[in-house]
Structures are given as C-alpha cells and as structure tokens.
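**Q** In structure tokens below, several structures.
Read-outs throughout are calculated quantities, based only on the coordinates presented, and are distinct from any laboratory measurement. All values reported here derive from a predicted model rather than from experimental measurement. Cβ atoms are built from the backbone, for glycine too; each structure is taken alone.
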Structure 1
Amino acid sequence: MSDRQPLLRVKELRQYFPIRGGVLGRVQNVVKAVDGITFDVYPGETLSIVGESGCGKSTTGRSILRLQEPTSGEVYFDGDNLLELPRSALRHRRRDMQIIFQDPYSSFNPRQTISQLLNEAMSIQNVVDKPRRRERVIELLEMVGLKAEHIDRYPHEFSGGQRQRIAIARALSVEPKLIVCDEAVSSLDVSVQAQVINLLKKLQRELGLTYIFVAHDLGVVRHISDRIIVMYLGQIAEIGDTRTIFRNPQHPYTRALLSSIPIPDPKQRSRPVPLVGDVPSPINPPAGCPFHTRCPFVMERCAADKPAQHVLSDHQSVACHLVEDGPIDYDALPVTVTV
C-alpha cells in the first residue's frame with residue numbers, strides 16, 4: 001500500500017487524562033490511555049485495532065474523531081489536520097467520518113422514532129432535501145436489512161441486532177467515507193455477529209467505505225480485516241496485514257493473544273504462550289518496553305530502552321528488540337521467565 005495515498009494519517013497521537021485530587025482539585029497524575037501512536041488508513045480497507053481491555057483501542061477511535069480532544073499529535077483526513085480545524089469546519093468534516101458504538105441503545109434517544117433519529121443526522125448535515133428524507137430513511141433501513149414498516153417504531157421495540165443495524169443506517173445517512181466501528185458486534189450473539197459482519201462487508205463493497213474496526217475478538221477480526229494493529233498499554237506493539245499477523249506473529253504479545261483463541265478441534269491441543277502478572281497501570285507505565293514486565297523472552301535492555309518500530313516487510317512492522325536483525329524463530333529462543 002506504500003504507493004497509495006492514505007485517507008487517514010495519524011502521527012504521534014497522545015490522549016492523557018488528568019487525575020485530580022486535593023482540596024483545590026489540582027492535577028496530580030495522568031492516565032496515558034494513548035501514548036504516541038502512528039499509523040495510516042487507506043481508502044476502502046478495514047484496519048482493525050485489537051488488544052486487551054484498557055489498552056487504548058476505543059480511546060484511539062474517539063480521539064481521531066475528536067469526540068475526546070487529544071492531548072497532542074496530528075490527525076490528517078483527506079489532507080486536513082483535524083486537530084487544527086475550528087468547530088464549525090470540524091462539524092462539516094464530520095459528515096465524512098462516523099462512528100458505530102458498542103451499545104446502540106444508549107446512543108439513541110429513546111423518545112425518538114427511527115425516522116426521527118435518522119432524519120436528525122441528515123438535517124444537521126443537510127444531506128437530503130427535507131421532502132425526500134422519509135423516502136431516504138426507508139432506503140437506509142432496507143439497505144441494512146430492515147423493513148419500511150419499522151420506520152415509526154422506537155428503539156426499545158427492536159432486538160440488539162436490529163438496533164445495531166439501525167446504528168449502521170444512522171452512520172450511513174450522511175454518506176461518510178470513514179466509519180469507526182467501536183466494538184460494534186461484541187455485545188451481540190455469535191450468530192447475529194456473523195450477520196452484522198457480513199452486512200458491513202457488503203456495504204463496504206457497494207459504497208467504497210473505509211473502516212477502523214475496534215475489537216477484542218480475534219476470531220471476528222480475522223474475517224473482516226485487511227490489516228491489524230495490536231495495541232498494548234496505549235502503544236502499538238505490531239502492525240501487519242491479517243494473513244501475516246495470523247501466520248507469523250513477531251511480537252511476543254501478539255503471539256500470546258493469538259494463542260488464546262479457542263481451537264474448535266478437541267483432538268488438537270493448543271500451545272498457549274506464557275505471560276506473567278497483570279497489565280501495568282497506564283498511570284505509571286514501566287520504562288523501556290511496556291511489555292517487558294510480562295514478556296517470556298525479556299532481556300536486560302528491555303527494561304531500559306523503548307524499542308522502535310522495526311519494519312520487517314511491506315506487510316509487517318514490530319516494536320520489539322528481538323526483531324532488530326530480522327524475523328524471529330521463536331522455537332529457538334529460550335524462555336527467560338517461569339510461569
């Protein structure tokens with residue numbers, strides 16, 4: 001993808017949340033939710049962001065859209081630095097960038113009908129002429145697998161899967177280029193997850209959409225992603241295309257995540273990658289490599305030196321000292337911690 005121009009370019013993005021205390025409420029510390037990440041998103045692709053809970057996945061998506069104001073960094077969308085746009089210009093730009101939340105019910109006004117919910121988005125961005133908006137709402141509902149008869153119902157009258165389809169319709173109502181799917185299927189049953197994933201892929205093909213897909217379920221990620229970012233403690237551990245990440249993961253943390261995927265064959269035994277301890281606090285992350293306190297292949301320098309992103313190929317880059325001289329043969333490495 002090096003010969004293509006990215007739709008979205010994120011540079012050194014940081015999102016710190018202050019911790020206040022004392023009588024005067026002064027800032028005593030900060031939570032480093034996102035700590036200096038850089039990546040590109042290309043038109044028409046699905047870039048997934050994965051990692052354990054609290055690693056900064058959702059915060060990254062919300063910071064890109066400025067739903068939470070980033071602490072620092074640069075976010076370029078179609079050439080515009082979103083972090084420098086005034087509110088009026090940002091409001092217009094948001095027509096091109098939408099988000100699907102994990103819980104669609106809490107993101108809807110329960111007193112509005114589906115027609116009103118979708119009309120509101122089109123009215124704010126002035127996408128469709130007022131006389132034609134009801135017709136457009138019906139088109140959107142049918143596009144996501146619902147019926148015209150649903151148009152005057154309220155959110156509580158739908159199942160979780162149907163509400164998520166309505167959330168997708170609302171995102172599509174302003175004709176965006178980029179959609180952030182923030183754990184968009186994690187609260188759904190497995191069978192419904194598959195239906196929604198297939199719907200998202202179908203819409204992407206038909207409308208030329210670009211997705212940032214935030215998830216923790218690697219089984220789901222495998223089926224929808226073109227590329228994957230693996231995050232740990234607010235930083236990027238590994239970036240690669242989906243096939244490379246699943247066939248030849250190079251960061252020890254990526255290997256640990258993949259080894260946790262259940263194998264549906266009872267005759268085939270899994271080989272879990274050992275990890276020790278818990279995820280450190282983002283208030284006081286460890287020096288050096290953020291993963292060194294749990295890594296089974298830790299070296300002395302890992303505690304002092306933060307690894308750079310090493311480009312292994314056009315399809316993969318890894319932030320780990322072990323890959324400085326090229327890809328790793330993990331079977332030949334000694335495990336340096338006891339689990």
Structure 2
Amino acid sequence: MENELKSLGRYKIQGVLGKGAMGLVYDGLDPNLNRRVAIKTILTRKLDEEAARMIAVRFEREVRAVARLNHRNIVQVYDFGTEGDLAYIVMEHIEGKELKDHFDANERYDLGTIFRLMAELLDALHFAHEAGVIHRDIKPANIMIDAEGHAKLTDFGVARVNEPEGDQAEATKVGTVVGTPSYMSPEQIQGQKVDRRTDLFSAGIVFYQFLTGKKPFEGTQWELAKKIIMEDPVWPSQIMQLPPEIDRVVARALAKETEQRYQTARAFADALKRILAGKPPEDPDEVIAKPLPPPSSPAPSSHNTEAETEFWEEVKDSDDAEDLKLYLEQFPHGIFAAEAKKKIAELGG
C-alpha cells in the first residue's frame with residue numbers, strides 16, 4: 001500500500017502529512033542532511049504513458065524553477081524522482097496549512113494581517129518574476145500559512161521559466177491553458193500569451209477573497225470565462241465595511257487589459273503600503289498607459305484611512321487599555337483592529 005511506504009529513493013518515510021490531488025504527501029527525512037522534508041507523490045499506474053511523462057516533466061520544471069528562487073516566502077524544492085508506480089518531489093517541510101483551508105473554514109483576517117500576508121506573497125512573486133519565473137497558478141491552495149503566520153508560495157509545477165527550449169517551450173506555447181479557472185486572468189483563460197501581470201491578476205483575486213470571503217468571479221465554465229473577460233466584480237466596499245481606496249487597488253489588480261494593471265508585484269505592494277500610511281494608493285509619479293476608471297457606485301464609507309492611521313500612531317504604544325479600546329470604538333473594523341485587541345489582552349483590559 002502507498003501509505004505503508006518505508007522509503008522513497010534515499011528518503012525515509014516517517015508518516016503521512018496529508019492527501020494531495022493525485023497522491024499522498026509524506027513526512028520524510030533526508031538522512032544525508034538529517035533534514036525533515038515533505039514528499040509529494042503521484043500514483044502513475046492509472047495514467048497513460050503520455051500523462052505519466054508529463055508528470056515527470058512537471059516535477060522537473062518545478063525543481064528547475066525553484067532552484068533559482070531562494071526566498072523566505074517561497075517553499076524550497078530539493079529533489080524529484082520516480083520509484084515503481086510513484087513519481088515524487090521533495091520539498092521543504094512547512095508546519096502549517098494551505099490558505100485554502102483557512103478560507104474553507106471561513107476564517108477571517110483583519111486588514112493589517114491581510115496587508116501583511118499580501119505583502120509577503122507579492123514580495124515572493126516579485127523575486128520570482130525578476131528571476132524570470134512566472135508562476136501561472138496563484139491560488140489559495142498554493143499559498144501556505146506557516147506556524148508563525150507567514151505566507152509561503154508553493155507549487156511551481158506549471159511555472160514558465162524563461163528558457164525557450166525542449167519540453168519547457170513545448171508546455172508553454174500560446175494556446176495552452178494552464179492554471180485554475182477561478183483564478184485565471186483574461187489572457188490566461190483565453191490561451192493567450194502571459195507574463196508577470198497574469199500572476200498579479202491572480203494575486204488580486206486572492207486579495208479580493210481575503211477581503212470579502214468570496215471569489216470575485218464565479219459560475220459555470222462558460223459563465224466564469226465571460227465574467228473574467230468582460231465583467232467587473234462587485235467591489236469590496238459594497239460587500240464589507242472597507243475604505244474605498246481598497247476598491248481602487250482591486251480595480252487596478254483585476255483590470256482586464258494588462259497595461260492597466262500593476263506592472264510589477266512591487267508596485268502592487270507599494271499601493272498597499274501607501275494605504276497603510278494614510279495616502280492614496282496611486283503612485284503620484286507613475287504614468288498609467290491608459291487611465292483606469294474608478295469602480296462604479298462605491299458604497300458610502302465613513303472609514304477615513306488617514307485619520308485612522310493618525311489615531312493609531314497616537315495610541316499604539318499606550319499602557320492604558322482604555323486608549324486602545326477607544327480606537328476600537330472609532331474603528332471596529334479598522335486596519336489595526338486585531339493588533340489593538342491583542343494589546344488590550346496583554347494589558348489585561
């Protein structure tokens with residue numbers, strides 16, 4: 001039985017961590033380095049020869065892609081191989097679970113935590129993009145939240161590495177649709193050429209889900225594609241009590257035309273930083289190729305980001321829990337609400 005394995009290659013099997021899409025994920029040990037690892041497996045005996053070959057190609061691509069990506073917010077990949085009816089890939093062991101599991105459990109995050117996790121995801125993406133790697137499958141199932149509450153990007157199995165030769169070029173030609181439909185960009189779902197801005201659209205969908213608990217585009221296969229290509233989502237401030245500035249960030253991230261989106265992950269992250277600093281999200285020095293219209297009919301909001309930030313700066317270091325409670329009274333759904341509650345608890349308030 002697959003779950004009774006004692007070893008794979010040189011790796012010792014110590015238990016089962018969970019079940020993946022096509023096989024088990026094992027808790028492993030690399031005896032050469034005395035390093036704990038996670039080993040993702042795929043059972044190939046039920047696949048035809050071509051499908052089994054593509055699994056091997058995918059694992060090799062993931063190792064090649066991540067080999068150049070040594071970053072604190074990217075899950076490292078060490079090795080891959082086949083043994084009997086199993087193909088396997090050996091990865092960094094992460095204590096934690098997928099963001100998808102958190103979303104499926106309807107766990108909600110305050111804005112401060114959302115912005116921090118998005119900053120970590122976008123930092124990982126910027127690093128990958130600068131190294132010539134496009135992920136192409138950004139979604140909650142490929143974002144781990146570790147035991148310390150940090151985001152780690154994983155699964156580069158369908159990544160495009162800018163090396164146009166062999167199977168890599170074959171697997172990424174125009175007309176090939178790879179990814180997960182609910183998180184695809186308009187160009188991706190149409191099988192058109194993709195670049196780093198495709199990942200940013202998908203990251204914008206994750207951001208929307210963080211904010212609202214919902215995906216911006218849903219429906220049957222045809223309905224979903226039509227919405228992604230042609231329709232705007234319901235803006236977050238119409239669903240939740242959120243600053244209208246956030247609608248503008250979402251609108252930019254989910255722009256249908258790539259020229260209207262954030263051009264880099266760093267630019268996306270900088271917009272979030274400006275909101276936290278009480279400033280408009282737009283970079284005053286940036287010239288957008290084609291101006292993006294503001295989201296239509298935003299819900300009225302009394303949330304003033306600049307005022308909230310100033311208020312927080314005044315009370316965040318206070319030793320009086322009442323000061324922090326006053327912040328929560330004024331901004332119950334504020335950017336720093338979770339941090340305020342934590343400080344109040346520490347002060348015994």
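**Q** Can you rank 1, 2 by volume of the Cα convex hull per residue in Å³, for residues 154-249 alone and just name the one with the largest value?
**A** Going through 1, 2 one by one, volume of the Cα convex hull per residue in Å³, for residues 154-249 alone peaks for structure 1.
**Q** Now a separate question. Computing distance in nm of label points 7 Å out along Cα→Cβ at positions 258 and 314 for each of 1, 2, which one ends up highest?
**A** Largest value of distance in nm of label points 7 Å out along Cα→Cβ at positions 258 and 314: 2.
**Q** A further question follows. Assuming 1.1 is distance in nm of label points 7 Å out along Cα→Cβ at positions 58 and 282 as calculated from a single structure, say which of 1, 2 it is. Let's see the in-between values first.
**A** Working: 1: 1.1; 2: 4.2.
The structure behind it is 1.
**Q** Say we calculate FRET efficiency 1/(1 + (r/R0)^6) of positions 66 and 322 (r between Cβ atoms, R0 = 30 Å, to 0.05) for every structure; which of 1, 2 gives the highest result?
**A** Numbers: 1: 0.25; 2: 0.05.
Comparing 1, 2 by FRET efficiency 1/(1 + (r/R0)^6) of positions 66 and 322 (r between Cβ atoms, R0 = 30 Å, to 0.05), the maximum is at 1.
**Q** Who wins on FRET efficiency 1/(1 + (r/R0)^6) of positions 42 and 242 (r between Cβ atoms, R0 = 35 Å, to 0.05) among 1, 2, i.e. which is largest? List each step's numbers first, then the result.
**A** Details: 1: 1.00; 2: 0.30.
Looking at the calculated values, the largest one is 1.
**Q** Tell me which of 1, 2 gives 1.00 when you compute FRET efficiency 1/(1 + (r/R0)^6) of positions 202 and 234 (r between Cβ atoms, R0 = 41 Å, to 0.05). Let's see the in-between values first.
**A** Working: 1: 0.75; 2: 1.00.
Source structure for this number: 2.
**Q** While we're on this one: One of 1, 2 was used to calculate helix-only ellipticity at 222 nm (-39500 (n - 2.57) for each DSSP H run of 4 or more, over all residues; to 500), giving -12000; which? Mind showing how you got there, number by number?
**A** Working: 1: -8000; 2: -12000.
Checking each candidate, the match is 2.
**Q** Kindly point out which one of 1, 2 the value -0.93, -1.08, -1.10 was derived from, the read-out being log10 I(q)/I(0) by the Debye sum over Cα atoms at q = 0.25, 0.32, 0.33 Å⁻¹, for residues 34-73 alone.
**A** Working: 1: -1.02, -1.27, -1.28; 2: -0.93, -1.08, -1.10.
Among 1, 2, the structure yielding -0.93, -1.08, -1.10 for log10 I(q)/I(0) by the Debye sum over Cα atoms at q = 0.25, 0.32, 0.33 Å⁻¹, for residues 34-73 alone is 2.
**Q** Okay, next question. Taking relative contact order in percent (Cα under 8 Å, 6 or more apart) for each of 1, 2, which is largest? Can you show the working numbers first?
**A** Details: 1: 18; 2: 12.
Going through 1, 2 one by one, relative contact order in percent (Cα under 8 Å, 6 or more apart) is largest in 1.
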